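Structures given as structure tokens follow.
Each value in this text was obtained by applying a stated rule to the coordinates, not by laboratory testing. If you're wondering where the values come from, they're calculated on a predicted model, not measured in any experiment.
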Structure P
Amino acid sequence: MQNRLKKSKGIWMLAFIVAGVFLLPDESHALPAWARKYGVSCNVCHRPDAPRLNVVGHRFRKLGYRMPEEVGEAPNYKEIGEYIAMRGRVRYEYENLTKGADTSRFKWNDATFFYGGPVTKNLSSFFEWEWEAADELSLLGQISWLVGNSDHYINFRVGQMHTLTRVGWAGFDRPSGISTPDALSTDITTGGTSFKFNEDQKGAEASIGLTEDARIIAQVLNGLNQAGSGTSGSSQEGDTDKDFLLAYEQNLTEKGSGFTLVGYRGVWHNASGTDEATQYNFYRLGATGSLVFATPFAKALESELQAGVLYATDINPAASRSVRDIQGIGYWVGLEQWFNKASIFTRWDSVDPNTSVANDRNQKFSLGSTYHVNDNLRWANDIFVKVKDNGTDSAGATTELMFNF
């Protein structure tokens, strides 16, 4: 591996970025969106910094953007600035490949405007308009209806939405840094369906709160089209087959330790039709966990160990029975050190897209950092090495400024 990555050794000189984040001043200023509403700093709901949620933030989101004591009460409208926010992310990306073209570019990743909050004592809504670097405008929108109390409730959600990734717990939440684990953000099978867990979809959800920190989530979704998208194109909407997701998530401690269990059953048709002869049935079964603990030799600080595994089975259509069904597996392990307004972390990702084929595994080693400059600005860095059995290794780095207001 050393010979294959010889060209990319210099990238690790960028590690000074990771250390440099701790030299910036420690301060906090203006309060965006819901922080303005409650007159608190963003770190009340985010830890180690936005957009990663802590226990308070997760409870707030799953209750329809209400604090537990507000459940059942009509919202008190004050200013529109308490319901709308804006976000912009600009990056510099560098990647050196042993085979293929290198990348070195500044990139405006996205600009986002969103509205969200409770409308009545039961009804909530969330709308997000995002302009991406490819000049594409995407819409995310849903309405939800909450009945019950903060400990025992049912929350119905319908619309175009994040499914479980980015709104779940213990690995299914937003990443601390820039990148999401490969098992959730890439297609972990080859030659079968084109499915990624982090794609937005259209559908309906019912989540049942068993306790304040445990819930069951059931979803019925349109599914993905042939390009692997759940929001663009019409092929998945014209298909009467639906996808189903069932998950259980449990927060275990006030510090945020917990786990998530998830199962997904999907139907996907190739471009030639929608009958059984062209139909793929696919399944995803996974578990993620997070353990937050006092840092050894520095009891005033906290660390987090996070891991996850995702199994995949793609059952080929009747027209392709000569090709054996495909099984894949993806997993990751990450360790993060939290500071007051910053964190450093490392993660190992591994994806084997076809367990019956030798020498096709993809691995990724990441080192990253985040720094919460203030409530409006976050600085994140990600240095990585990708090691692929097919020899297309690479190394690179991404640094990102995220502005929130």
Structure Q
Amino acid sequence: MKHVIIGNGIAGVSAAEVIRELDATAAITMIGDETFPPYSRPMISYVLEGSQSHAKLPIRSADFYNELGIEPILGQRAAGIEVESCQVVLANGATVPYDRLLIATGADPRPIKADGLGLKNIFYMRTQAHAAAQVAALDNARKAVVLGGGLVGFKAAYGLLKRGLAVTMLITSGYPLAMQVDLVAGQMILAEMVRHGLTVEVGVTVQGFAGSKRVEAVVTDTGRLLDCDLVIIGKGVLPCRDFIPKDRVEVDLGVVVDEYLQTSAANIYAAGDVAELHDLARDCRWVNALWPEAANQGRVAGYNMAGIRLAYPGSLSRNVMRVFDLDVLTVGNTDPRDEDGFVTVSTGGQANRFYRRLVIKEDRLVGAVLIGDIEQGGVLRALIENRTPLRLPAERLLRPGFNFGQLL
């Protein structure tokens, strides 16, 4: 049996380890577009801020491939899949045959359309190479602009601020973390960012970049120029699936898979940030680009590829972060805008630096935002994951003393 895994991130690594645990003789080939050992993507923000060195990024040893008997094909990006002949086509034209294939290509930075993108010191924030280049550019940087108000954008802005740069965040939406939180929570987070020295401008779109060889200014949609000598584009990610034949493998935003992480094509699986599967809170297909989801999906895909049928229960969006001195937790469908059948209850707000918002549908909790006091986040997550019926008024769940035992 020849297993081929496209991608050597956490989903691909987890799948390879499971396959090898279950089958000592199977052939395993891993294709990766980077030559760096498997590493932690969430940690690259710590490299930028200086709290961790670049050398701390790897999650497996340099001998990982040899130890597991894996054939690595590194520095090569997949360019296509020939489904009928069961081959992966590489960017250099070479082909790699497979009996079972895992697409674990993750996601690429969401691109932007703007003039002057080729200037130096304009970076995305996704790979270890991006982090290394950003750190190398810091010595000659004093003013930075970060595009995007999501998790990636905030982590970039925080890291640059810790490095002593003056940082301006330009956000298209009306408040930070707009994909994770509602207006009240977003305004609390915005106030915290400004209080700690970030300049944050909302409702701003970037038209281009100005400079001779390296960036010297950002040009907004109104024609205004913001001086800077370093830019990080943190507008989120998109599943990396452009090489997949969409007439043979079902693709929506991500690669569509069933509960066994199998695609619509025989013997082809997908896991991690590229996979689109059932979301436990939304009760529909969704892409949740999260490290723990990718690791778990990779393991389940590995079991199924090795012949042990194992279902994946579904994915769930969740994030725990600290925005300076403000703890923020989000889980599930936190802000179902313009949708029927949802009830929201909330308490707290800006005045007391505490906020709790719960989203309920058909007597089940489907989403939660906690700011300030997040200790009950695990209980609320369990309610969402288990689809536990709420047998008490929703307002009771808002109380700091709420616990799971009160539902029994």
Structure R
Amino acid sequence: MRLRAVVLGAGFGGLECCTLLSDALGEQLDLVMLDKHASFSFGFSKLDMMFGRETPEAIRLPYRAIAKPGVQFRQEVITAIDPAARRVTTDQGIYDADVLVIALGADYDQGATPGLVEGGNEFYSFAGAERVRSMLPAFSRGHAIVGITSTPFKCPPAPSEATLLLHDYLVRRGVRADCEISLVMPFGTPVPPSPVTSAALLAAFAERGITFVPNRLVCALDPARRVAVLDDGSELPYDMFLGVPKHRVPEVVAASGMTVDGWIPVDPATLKTRFPGVYAVGDVTSVGTPKAGVFAEGAARTVAEAIIADIRGGARPAAYRGVGSCYVEFGADRVGRVDVEFLAGPPTGRFTEPSIDLVAEKLQFGASRRARWFGSPPIVPVAADG
């Protein structure tokens, strides 16, 4: 008997789930993976593209390269999800499933922050990062703000990384002395689960003259006066604003009846939704981990192992623990790493100091996923000079 599975979304969670199911079940599997996009890119690669370290073309991995037993990728727009019937409607057809996995991630709502569209630039989407890449060469003087507009948001270290890489970019161009950089964060420290990581980032900010504004959100921009309005009513003048926009579930998920308080609730140990045969992983859920690819990947692994156990019998997978490792760009050709765990008690984090070796390790992390998910040959990592 073949398992009919439908996986919605082809990010970290969707790709990992499909790969593991294909590897284990092969021709026993009839899996369709649906995504409206034609290609995948790692979240961290957007910063590489934004600051000119990679071209837009180099960081796109086309889904047409996927060739796995039992798996079909289809680029279609999902128009309706019926979780009770495990039925998905797209702009091209209808799919029924024995098992449905929701891995559609979070969308961005720029319009939720007054003035952001007219007076700022979001850098979390591929298109947004590409726009910032084109405008950065014109910024040579003034105050640059990296600001978060709402919580939760993807990859909590990313705004800190952006400020440090912006510093390096302006130094390379010889204009850093004419520029100010501020980071507005809704937390008291950059990475709350890991005080050591936060201390290292705060030290890096101080060394580079970057102003850290804690416990604040940017609630509006006033493009006419060129000021960012914070949630306590204070204002910061800016010449360039790089914003993290409000996150929300895709509209088709909101319309499906699966969400509570804006996100899909799941059993944190199994990632099961309240609908039989329906799982949800990654940024679309309220599972209690950060919204980052590495956690979606781990959740997808738990789901895939459970599905395989249902088909083949045997031991059930261990409960999902919200474990992941995040690489943190510190600039100056150095990368640190924070290893965190969220669901086995109070969140904990362990920090590894920035180094050239971790630059190579981060490259290998991306190369290994590229090879496993797309069948592409691994990229040989090359350490930075110095």
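A few notes on this one:
- Parent structure of the calculated result 62, 52, 42, given that Cα extents along the principal axes in Å is the read-out and P, Q, R the choices: P
- Of the structures P, Q, R, the one that 41, 12, 6 was derived from, the read-out being semi-axes √(5λ) of the Cα gyration tensor in Å, for residues 75-130 alone: P
- Which of P, Q, R yields -9000 [helix-only ellipticity at 222 nm (-39500 (n - 2.57) for each DSSP H run of 4 or more, over all residues; to 500), calculated]: R
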